[in-house]
Structure I
């Protein structure tokens, strides 16, 4: 196929404005469950979280020149620190500490700028980043399984829930394989629609949130009334407690940027550069905390959706961000999304989280990583076990675990272990 034919093919496959809007809404659908779950678990306000996810995503795209198909939303890494911070220091002091977390990202962005893309690739080669990306997907696997087989996400098996989740999963797969034009770009939305329709038929959809919600809401007024928002206060003790947690999502951020680079075939570490993506993530996190939302992070669910649908246009993420901001003020629309039963989303999450792990595996294969070498085998093995096993360490007031610790261990092992070409696993010729 010559270049003219390729351009023509791309033009034919380019969706209409309506199609782009639908694809953008799909990306928000994918992120919605986890996005609002973090504030619900921590005591912050879901509507403000929607607003800060949308605003943070827009800010990220401004800083990065809108080159990455990335959506930013509530970070799970901060759930425990937020809960402890609110109980120990108060909401205002916790939000102040979270705002300073963004400064850590900004400082890291300066380091990335000074070292350049080559330094990142030297210290974080595929033998490190590949298994870290796999951990990002595999660590979320139990969440997807529990969502798929129960209505409350507890993991207690419910036959009705399983039927609904399987329906969402199968319809999504069929849409990917047999879908044409716009339908092939929105398999997740089609799967969710099929699961929701079945849930309606089975009578397991709760409409009370829709009936009880107002059409228009003031997120801050509602949050203050419910005790979920206070003006940020910069308390040194709270800051020192929360600040070390920033290391883990910063490492995860690098893994996500490498994952989306692998999916799209573009080197985002070089252009727009890791310094810009870290800066965008950091400023979005500070903005979120100052406004009253949880810290933002690049969303692995959306990365999985991009890998599945091949919807690489960053415009879709901007559309998703605009819808998130709108939902923060339109109570009825947010309530409709909230009425989607957990198994409906659980079915598609089974596919999306597996896609992320597959991307990590693909990066190892693409780089032709030699796992017959003991050095590489040790690095990959320890990253997988520490990350998936959710190992954690605590030194004084600093605690690190899961993906962050796995990434740090891989980074250090890559530096200290000798790289000898003749080093092979014992027993192999």
Structure II
């Protein structure tokens, strides 16, 4: 059994590079939320960095998780920003974060063992698969298929394919340090490939690389922090989403634990991870950023590199904070072709789905039993094909609904896993 590498087990030079790899993995999704909602990108990066460090402090520096902008709140935040303003949206985000503290108290009172019983391998395995398979199509569509990605469709697929091949080669055939940073090399080779293709077959109206990110670039910048304001209507629209993200949190922490083969529900405790997530989200609201959440992208990096040292995540958090003040690095990261992010996502989320299969295999889940087949099938079908619209701004889908279905069905059906 592989063990999580503790702080100090790697030299700091290696951790610095691993941290930069984690930064690249989280960057695209973290900045996309403020872009789509109208919040400030620099503030989102700063909030993600500080929030991640707070999470690690609260969880005793044991959980290798990065916290970035949450997509679950995206629609509701966008509506509030347009109708009431940024300050009221971030005020409601603070309340949503506070809800996590209530959930943490309930978990503390109930006990991690009872919560763990709700998530046997026959439930967690399919939920982990759903996490990978639901996130991958969105990332591929937004970064490769969509016209927003820039360039011709064949150009984007060529770049994405180069990224995937590079990651595979470095993961399987390289040794030593090079085997630890396949994502970094995949992005680098993909970037160079995009530059060559864009120069050889340029598309004037839709360039493959967003060099416009360097226009009017300042060396240093100050994030547009702003204080929150509170309104009942904004809180009523945003705060209830925390119920769905609570279920997502359970799935993400389960997935992360499955990757590093540790039970984080018990040590440092699910109540601590919930408090860390909640405090990070509240801080984001106070400075004017989007709600934070645990990131599957970085869990995918852990799975590929097999380096589970939480220190590399904390280094990535520091990079994100510094990046929020440095214009040139922000411009470079924003210039990374969307097709490169798409190719990277295909590998990362595919790895997460594979971990779900591994979870059930290692637990020797008996699929000759009809009950186990039913739990698996219902979680997969609901997770991949069903969503319930509670209101115009609040839809239960993603991880929350299949996790809930898996828990309920597993409890109701006779027999045991």
inquiry  = To test your reading of the models, identify which of I, II gives 0.40 for FRET efficiency 1/(1 + (r/R0)^6) of positions 14 and 222 (r between Cβ atoms, R0 = 30 Å, to 0.05) when calculated.
reply    = II
query = mean count of other Cβ atoms within 10 Å over residues 270-277 computed as 25.5: which structure among I, II?
reply = II
inquiry  = Please compute mean count of other Cβ atoms within 10 Å over residues 102-109 for structures I, II and give me the label with the greatest value.
reply    = I
inquiry  = Matching task: 17.6 is the computed value of mean count of other Cβ atoms within 10 Å over residues 86-93. Pick the structure from I, II.
reply    = I
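All of the numbers you see were taken from the coordinates with simple rules; none came from a lab. Since we're looking at a predicted model, the values are computed, not measured. Cβ atoms are built from the backbone, for glycine too; each structure is taken alone.
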